[in-house]
Each structure stands twice: as C-alpha cells, then as structure tokens.
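Next up, some structures in structure tokens.
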Structure P
Amino acid sequence: MTTVSERGALQGRMVQVRRPPAFYLGRALLYALLIACSLWFVAPLIWMLMTSFMPLSQVGVFPPEWIPRVWQPENYTEALRFWNFGVTFRNTMIITIFSLAGSLISSTIVAYGFARFRFPYRDLLFLILLATLMLPFAVRLIPVYIVYNEIGWVNTFYPLVVPEWFGNAFFIFLGRQFFLGIQQDFLDSAKIDGASEIRIFTQIMVPLAKPAIVVMAILSVQNSWNEFLGPLIYLKDENLHTLAIGLYKFTSLPGQGGMQHQQMAATVMMVIPVLAVFFLFQKQFIQGANLSGIKG
C-alpha cells in the first residue's frame, strides 16, 4: 500500500514536470497573434481619438502621425457649435430607452413561451419567425413606409419604437436558447410550492436569464444608438433628428468637407456612450452569448 510520504513524493515529482520549449514558443506565438489582431481592430478607434485632438494641418500628413503635435481640445467645442448635439442626443436617448424596454419585455416573454409551453404548430411558428431574419431591410422598406405614412406615423418616433414592442426575432431566438438550457427541476419545484406561471417567469426564470437579457440589452442599445437609415427615412423635422443624422448633417455642412479633426471629435462624442455600455457589461455579454448556444 502506498504510504502518505510516497504519495507526497509522487505528487512532488508530478508538479516538477517541465514542459518542452515548443509549448512556450507556441504560447508566445499565440499571444502575439492575439495582440496583433486586437491592434488591428483597435487601431481605427485610437486614430479617431488622436485625430480629434490634432490641428487640421497635421491630419492629412504622410506618413500618418498618431500623436498630436499640439493638443487641441477646442475641436470638441467647435464641433458642438456647428452640431446640434443637445437636441440629437435627447432624441437618440428617447428612441433608445423606449426601444430597449420594448424589445426586452416582448422578446423575453415570447422566448419563454417558445421554450416552455407546448401549443399547436409551435415549431413551425418558430421557423417562420427565424425566416424573417433572412428578409433584408430594403425588401420591407417601401411597403412598411407606405403603411406608416397612411397611419400618420412618418415624422414621428413611432416607426422606430413601436415595432420593438412586438418582439425582435433574433432576441427571441437568443432567449429561447437560454431558457431551454435551464433545468426543468427549477420549474417543478416552484410548481410544487404553488407558484403560478407568472411568478415562475418573473421571479425565477428572468433572474436566471440575466446574462441573456444583458446581451439583448447591449445589442438593442447599439442598434438604436447607431441607427441611420430608419431616422433618415422617417424623421423629416430637424428637431427630431438623432445623433447619426446630426453627424451626417454636420459633415455635409459647407466648409466641413476638410475638417476631419472636428468630424472625428463629433464621432468620438457619439461612440463613447455605446463603448462605455459594452465595457461595463462585457463580462455578462460574453457569458450570455456563450450560454445561449448550449441547447438546440
């Protein structure tokens, strides 16, 4: 029988096993590749941020310079002077908040229904729902615009907000996959204790689905915040324009064609809120994206 001392010596020899040099070389090459890929994606953001502080004379030089010779924070004040930032920011916040609330509430409820209730043609309806994801926005643009124009919704926020209250097909798919991954034991225990379906959904399933809901929330905020074509088509009044439309109008002003430093300053002000939301919830985002794909 192996004694305690012999087991300790054996474990000590196992701990002291050295990995071959090829292992460390491969690990170093992998890290180098990951760093290079990260720089490839981050470089445009760094250039945009640095350019927003540069004088105009430094923007178009070749080879490009990454560090401003003279830091000019007044580029931001100049951009705000020509760009109606306050109004466009308010409008974007209104659309984003109401779209976020609508998409989360409706999509979560529908996803739970597809995952946990059995009803006729459930799978067929879910396939039809997924099929709508393959319809390009341009295909639906003209008929949808005609409908909104007939009911008087053009030049209002309704076309950008109300559809979100009827569910988002991708969010429904994401939520359904997550709910399918939750063990049935939670539901059975709650039903034995006399919990209703509404209580099970609101007090058990929704808290457990928080990672998936965070993913939906981040994607919804990103889509609403960066939406350009929808506001451009439906919002005619300048007082209803969003940040994306305001930025487009700002870059189209007479004399702004070569003002890349001010344009970059305006772009930084637009993208910072979205980046902040993602960085604050990136852990939950990755967790939810991973867990939502474990069930078919």
Structure Q
Amino acid sequence: MAIKTTKRAIHSVAELNQALVDFAKDIMSVGASSKGDHFDETVRSKLIDHLPGAKYVHTESFCAKEKDSIYFDYSRLTTSYQFDFTHLPTIVDNGKRLNLMIVDKPNGSQKWPDLLVIYNGIGFPIEVKSSKKDGIVWNSGIPRSGSLYVFNCYGLSKTTCFLGQHAITEEELDFLNIKSKLGAELNEKFGSRWSFYVRDMYNSNQSYFENEVNLEKAQGLEDKVYALEDKLSNTADPEKILKLKAEIDTLYAKYNDSHSQYMKALDNRVRIEGETLNYLRGLSWDTHQRTDFNTVIEPQPETI
C-alpha cells in the first residue's frame, strides 16, 4: 500500500534522517498506551506518517515465497539479517522505483526486527518493545548494536528510544555468547526418539525510566525537613535543639539518597535519548552504515 500524505516526499539523506528524528521525538511523547500489538500499531502509523512518499510493505508481501515476487531477493537477504541491498536492482512496482520503503516484520511476526526502513538499498532496523513494568523481556533475542529500539512502559505511561549498544556492552555480550556455546554443547540426542534441548533465553534487570516514587519520597522528606527546621528556629531548649538537628540530618541524608537516585535515572534517560537522536541524524544510508546484523554487535562497536 502506498502511504497517503499531504507532506512533501523525502528525497535526500538529510530529509530522511530529520524525519526519523521527528518520528522518535513523536513516539517518545506517547504516554499511556494499550499493551502489545496496539502500541506496535501506534509506532507503525507514526513512522508511516513521518516518512511521506515511502512504500509500506506488509510482511505477507515481503516474505512471499514465490520467486516471481518483486521482494524475493530482498527477503532472502533479510532472513540472515543482512540489510545491504545495494548489489540488487532497485525494486520497481507498477513502473515506480521504490527508493524508500517501510517493511513491516520483514522476517515474520515472531522475529527481529519489527520494522525495516530501506532507503537507496540500505536497511535500518527498528524493534518495538512494551511492558507493564520498567524492564524488557528479551527472551531469545539479544539487543543488536546499531538498531533502534522503541520501548513503551504502559505501567508508567512512558515511552523512550535507545540503541542496542545502550542495552548491552561488549563484555556482557561476550559472557552471553560463551554461555550460549556451552548450551549448544549440551544439546544431545538419545536414540531416535528423545533429546535434551537447551535454548538461549536472556534476561536483563536494566531499567529505562526514572522512578517517580523516589521523587515523591524525596519531596515528602524535604517537607519534613522544612517542618523540623521551623521547629528548630522556635526553640531555645539545648536538648531539643540537639534532637531536632539529629532528626534533620537523618531525614536530609534520606532525601539526598532518594533525590539522587531519581536524578541519576532521569539524566541517564535524557543522555541516552540524546545520543540516539544524534545517531539518527548521522545515518549515512550507504555501505559505511551498519547493515550486517548477523552478529548482534558490530566488530568494533562504539561504547556509549
């Protein structure tokens, strides 16, 4: 289906990158959202809206097995997570060259990525995550460096964007790869009927948002400190003064702890979102851009 829009179609790298930045800012403004597929639809519709002139390709069309499908050669590459199509002819649909496409679930509904933006033969993957709690269930899919992730925590009514390298370090990846290889060695078959099967499953306790409870707690503690300081200014009893000062010091230490936890998480989210937007601004859409996602991290990744 062609994307209907009154906006001017995208014709340059600069325009596309700015459109992706605008999309990311737009999706990060989404608060409360229905869980699961409903948020996926929100992301998809906003991406379509921000990329005027793009061809939207449904997963069934892109993944068609028929060799005469116009997407067949592109689809074969995506199954191995290779998104450099520059050696293939530009897809032509009804006489129109498809220089800009949005492919929905290019590897099927249960595989990464959820969306693939293809421009001038270069693909950029986008994955959508949602959860009630501030944490992502990765299951068998490790975050991939150079890929955009959109995460909605509907329990907190917040959305953020980050890159794969924000969610996993090279050291962490090396550790998981070692465990994965050990698991593969344990897979054994007994006779012709029974086998022992180990499957990669990954968990992370990383949080992505500041905890408003910490802020509310800090504000409550601050109010108590002010109240005690008011009492302190109105007493002349040395014993009461010492007691009040001790209480104030204790409460102030607790305030600092809660407030610093909140601010640290807030600053971290803002930093990551800023780095993500800058990454989108710098996409080259040529062979210098990462297109081989067969490994989850680039051979020489930039540590962020």
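Name the one structure among P, Q that percent of Cα pairs over 18 Å apart, for residues 116-243 alone of 71 was derived from.
Working: P: 66; Q: 71.
Attributed to the structure labelled Q.
Have a look at P, Q and say which one yields -21500 for helix-only ellipticity at 222 nm (-39500 (n - 2.57) for each DSSP H run of 4 or more, over all residues; to 500), as calculated.
Answer by label: P.
Taking distance in nm of label points 7 Å out along Cα→Cβ at positions 252 and 284 from the coordinates of each of P, Q, which one would give 5.4?
On the way: P: 3.7; Q: 5.4.
Label of the originating structure: Q.
Looking just at volume of the Cα convex hull per residue in Å³, which of the labels P, Q belongs to the structure with the highest value? Working shown, then result.
Working: P: 264; Q: 198.
Top value of volume of the Cα convex hull per residue in Å³, among P, Q, belongs to structure P.
If you work out relative contact order in percent (Cα under 8 Å, 6 or more apart) for P, Q, which one comes out largest? Before the final figure, lay out each step's value.
Working: P: 29; Q: 20.
Checked P, Q; max of relative contact order in percent (Cα under 8 Å, 6 or more apart) sits with P.
FYI, it's all coordinate maths here, none of it is from the lab. Predicted model, so just to flag it, every value in this text is computed and none were measured. Cβ atoms are built from the backbone, for glycine too; each structure is taken alone.
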